[in-house]
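Listed next: structures, encoded as structure tokens.
Read-outs throughout are calculated quantities, based only on the coordinates presented, and are distinct from any laboratory measurement. Since the structure is predicted, the reported quantities are computational estimates derived from the model, not experimental observations. Cβ atoms are built from the backbone, for glycine too; each structure is taken alone.
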Structure 1
């Protein structure tokens with residue numbers, strides 16, 4: 001599910017701010033994407049979060065209240081989706097909502113363009129084994145779709161700001177800045193995964209993609225699974241961490257493919273900080289490696305004047 005809106009925002013952010021490299025572009029975009037603001041990317045993120053977001057809390061919170069209709073259930077849902085596993089049913093449970101009021105809130109945010117669904121490609125056990133008597137837990141199993149935020153900044157708000165709103169209102173930024181320092185890489189991983197899928201599909205643009213996105217079922221999760229019309233599978237794993245990826249990650253991803261009965265045409269690894277020499281020597285038809293610099297490809301055919309829908313100007 002290649003996200004064109006996210007790509008437009010990614011390009012707009014770059015041509016507005018010109019970060020010095022792609023690692024910084026991704027890092028800063030994951031927080032400020034969707035804000036039509038000039039961002040001084042020579043400053044560290046903690047400083048920018050304090051001066052641009054926390055010190056402007058009242059203005060931004062008013063905009064958030066407008067988007068959420070100042071409805072507590074709406075805010076609880078967005079917080080649950082931002083901080084949880086993105087699965088609809090688990091988000092409803094976490095937010096204290098049911099299928100009725102939770103579904104209404106989700107539909108509202110879809111209509112407003114704040115959220116979009118990522119549909120599961122998992123088969124229910126009753127479809128996989130139509131003639132088999134299922135165990136009780138298998139029969140009751142519910143396949144849950146996931147949800148993506150269309151603007152990185154809104155997800156950032158409900159990941160870091162909303163859970164700490166009380167102390168922020170009191171002028172105490174210590175806790176939220178500590179959480180930012182600890183959780184930032186983990187938070188950025190999802191945006192990196194979305195951008196990695198876009199980059200992969202850009203390189204496969206002539207391959208007639210029929211299905212793409214993350215894959216999950218009751219036992220296995222894969223960051224990117226792309227299927228082409230010719231039946232080729234491209235399997236991707238994304239690591240936004242401050243160290244090089246080694247052969248261990250390739251082995252783990254290969255084991256996931258075996259569990260799903262997939263013989264991948266190619267495995268693709270994406271890494272913030274590059275790869276071990278051993279992995280680099282293995283590159284070829286069956287293995288592709290992408291580091292931060294490779295995301296420059298997403299900017300090559302950009303129209304700098306293209307209008308994008310920003311969260312706030």
Structure 2
């Protein structure tokens with residue numbers, strides 16, 4: 001008895017007819033009939049009764065069908081394990097963040113992880129940006145990178161890193177003479193932000209809103225480079241992560257300056273958010289550990 005015979009018997013039983021089994025196994029009717037006769041000849045007994053054009057298992061067929069299920073299931077599991085040994089685990093991890101600034105550092109880490117796990121696809125879900133926790137709870141996301149957390153028994157948070165947000169102004173701006181600025185100082189400024197809604201903007205939620213202060217004007221401009229050019233031209237200010245700004249400071253050669261926000265600085269903590277009670281494959285756990293390790297030891301953010 002060969003594996004092809006077991007697959008044939010399983011297909012006939014589960015598809016309900018020879019015609020449907022032919023389609024599933026991609027065999028001709030003559031080839032299927034030949035294999036079935038071959039199997040029955042080797043067993044020395046019929047496997048099916050032909051009753052009113054229906055295929056009904058004999059007692060021997062029932063026993064063989066049960067064995068076929070066990071053997072084919074074990075074979076499938078073995079093939080899967082061997083593929084993992086040779087090629088690594090395969091799967092998909094859907095990721096999103098609550099703000100676009102995280103996309104500055106995330107792709108680099110994704111490329112590094114892909115070298116270790118080439119068969120695991122890391123997929124950025126852009127439409128979930130700003131709403132990662134909602135999408136996580138809805139089952140549309142596997143990992144959310146957030147700074148604002150909500151209390152929910154279904155979500156688990158792991159601390160990733162802490163960074164500082166600073167105000168970026170032109171080299172001629174009056175703030176360059178200040179050690180730090182406060183909420184009230186924004187009331188006279190045109191504040192550039194990357195995107196709406198405003199409640200996803202860190203400086204608004206953590207500084208301006210609590211002080212009931214509104215900037216003179218808010219301008220939405222998605223591209224960081226374009227925002228910095230506008231700031232350089234003294235057309236407004238922008239607030240961004242200190243680590244993200246550093247490469248531009250040398251590039252602009254003194255035409256841009258950063259200013260601390262608040263006496264203690266505007267600090268925020270980034271977290272990895274995942275579903276607490278969802279079973280996770282090994283490669284998923286490896287990805288989380290990889291993120292934590294690379295951020296805390298290899299990156300100076």
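Points worth noting:
- With distance in nm of label points 7 Å out along Cα→Cβ at positions 19 and 43 derived as 2.4, matching label from 1, 2: 2
- Test item: Kirkwood radius over Cα pairs in Å calculated as 24.1, pick one of 1, 2: 2
- Distance in nm of label points 7 Å out along Cα→Cβ at positions 51 and 219 from the coordinates reads 8.2; which among 1, 2: 2
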